[in-house]
Structure P
Amino acid sequence: MLKAFADLSTPLLADACVRENVPLRAAPPGIGAVVPGQRVAGRVLPARHYGSVDVFLEAFGRARPGDVLVVDNGGRQDEACVGDLAVLEAEAAGLAGLVVWGLHRDTPELVEIGVPVFSYGSFPPGPMRLDEREPEALETARCGPHLVSADDIVFADDDGVLFIGAGHAEAVLETAHRIRRTERDQARRIRAGETLRRQTAFDDYLARRAADPSYSFRQHLRRVGGAIEE
């Protein structure tokens, strides 16, 4: 999955979701890579955190190579729930990375380990609580408003984190590649002196909109074969 994502980005996938009428599920803003430039893509391995690392260790026993641990810590800002030992164990289990709806710690060690970790940021204290575990602890995880499971694929890069249903992933990736080719061609033409307004026949769009106020720029882009918005 990471290979299929290699030439793409989460913005391209987001645009492709819109084009394919696939639910657009993005992690909350602010979740980013511990090491800028790292990327990850793989099946979601969900785990809800209750104050103890045991739930992660149990999840790793269910992992398949290339999975991405998605940690639901409720977006808490008062504790770090993932550190170097958990990430080392994830690496030993063959995971491709971790996405944390919460905070991490042991930043220098995580940089050295090299496994991609995405979180809200670092915080020294670990958990000082032990909450009651729910039956769904290893079945689903929440990341912001979105509930994800092993039926989802997670993609993450410097722009953020997206979740896409596994059944939609192939179509979204194919459409994202088409959008990328169109946008790269548009960028090349702008650098060569052909403005984006000219490429998209923007004057024609303004004339059509004047005649039909319901005519949107997105409709126009699809008619002329542009990308830009989706």
Structure Q
Amino acid sequence: MKEGNSVYSELNGLADELMAKGVAAISYHITPPFYSQVSKRSSVFHAGYPPEIVSLYLDPDFMESDPIPDHVMSVGHVMTWAQVIADQKLTEKRRNFIKVSKDQGFIDGVAVPLFGPKSRNSYFSMNFGKAISSEDEAVVRPLISLAQACHRRICAIINQSADALPVLSDREGEVLYWISRGKSNADMATILAISEATIDTYIRRLFKKLDVHDRISAVIVGLSSSLIKFR
């Protein structure tokens, strides 16, 4: 099964291309059809963000309070983060998300809804490290086209995969779930009450069964194959 590796390669290639054109960081939500882009069923590919920011965002409670992804998907067109925030009446939880984000140095970015076949839609965002204005439109527009083209290729990779689903043990399934939630080996050892060495063994088994070499690829395969069992 090469699906996860192919998708990961596409996303890495997109990140490299966009960053060469001045984008500071990107994120791409990998979500099964018909689910919220910030639900527990969504995993996030990221590039350019510091590890501590990634860890903060991947906390399920924090990610689910992000007011931007689902609003942009609902509206159906590109907006700046500032426009999305101004376009809504935010709950206290969402206001706190914005405050924490600003405290972490987030200024503004571009929120992009990406649409694919069979309702396989994804939220994509670009962070430029500055406020975005109408003067930036000529620069941003071709970058959005690159992201949409990448999304179509990813949809094709997922939809054309004809490999048999691997069979995971209950414990392997649990480990894959916690990987999708961004947990470290030490975190999983505590949660599952087993040693880190045992966690490492399960991860190696998972990678072999899923034919992947890294965590994000494992999550991509798990989501697209419905192998991740959410609580």
Structure R
Amino acid sequence: MNPLLKHRTLSAAVLDQLRKSILDGTYPAGAQLRQDALAEAFQVSRIPIREALFQLDAEGLVRFVPQKGAVVAELSTAEIRDVFELRRLLEPRLLARSIPFLDAEDFARLDAQHDEMVTATAANDLGRWGQINADFHMALYARADLPRSLTIVQSLLQASDRYTRVHLSDVAGMGLVGMQRAVNEHATLAELSRAGDVMAACDFLDTHILTVQQDLLRELERSQREAMT
């Protein structure tokens, strides 16, 4: 294998694993990510670790702090507002451009993803559920022919996933309610898109994103109040 290609493949593998560990809470908010310890754990040099941390910084999952180095970014209401407001700007636009060009193969893929989400919900598999959720949204927008916007939205969905997992992992049972609601709303999005009703689909998508944002803000603000008492 070309040494450069091998290096890039190794860096990508490290990046994927670190991202997964942050999203699933293995590395919680505020955790210090020491390059030497990570290099030892992954049995690699510090170069791919450093590259992965810089990429995670760009994605908003990691912050570089003086005297501490890389730490897992804290959850914040400001970021929730920023991420979801951007999603509300970009995703309806992508959906409007994509719907007229979605074909039978695209809808078969959406149906399969919906079935997978039903299964993940029944199993309370948050990790799998979050990935399917992002994949479903990206599949809806696949025919938009707006590659730069798609790349941005993919990153925003990734940021959303971290907050959504925290919200859905509550022990009071509301997480399951939220997962089931999302499953039902995804089915409606697919139906409206299949019918070619662009305006209704885009309006419903905007409400879908806004509802999740409001739920997350309430949950995070509640958690912050409890932490202060």
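I have 2.1 for distance in nm of label points 7 Å out along Cα→Cβ at positions 24 and 88, calculated from one of the structures P, Q, R. Which structure is it? Walk me through the numbers before you get to the answer.
Working: P: 4.2; Q: 2.1; R: 3.3.
The structure behind it is Q.
I have -16000 for helix-only ellipticity at 222 nm (-39500 (n - 2.57) for each DSSP H run of 4 or more, over all residues; to 500), calculated from one of the structures P, Q, R. Which structure is it? Here the read-out was taken from Q. Source structure of the calculated read-out (distance in nm of label points 7 Å out along Cα→Cβ at positions 48 and 112, 2.9) within P, Q, R: R.
Please state which of the structures P, Q, R yields 2.9 when distance in nm of label points 7 Å out along Cα→Cβ at positions 128 and 192 is computed from it. Display every interim value, and only then the final one.
Numbers: P: 6.3; Q: 4.4; R: 2.9.
This value belongs to structure R.
Since every read-out is calculated from the coordinates, none of them should be taken as a lab result. Model, not experiment: these values are computed from the prediction. Cβ atoms are built from the backbone, for glycine too; each structure is taken alone.
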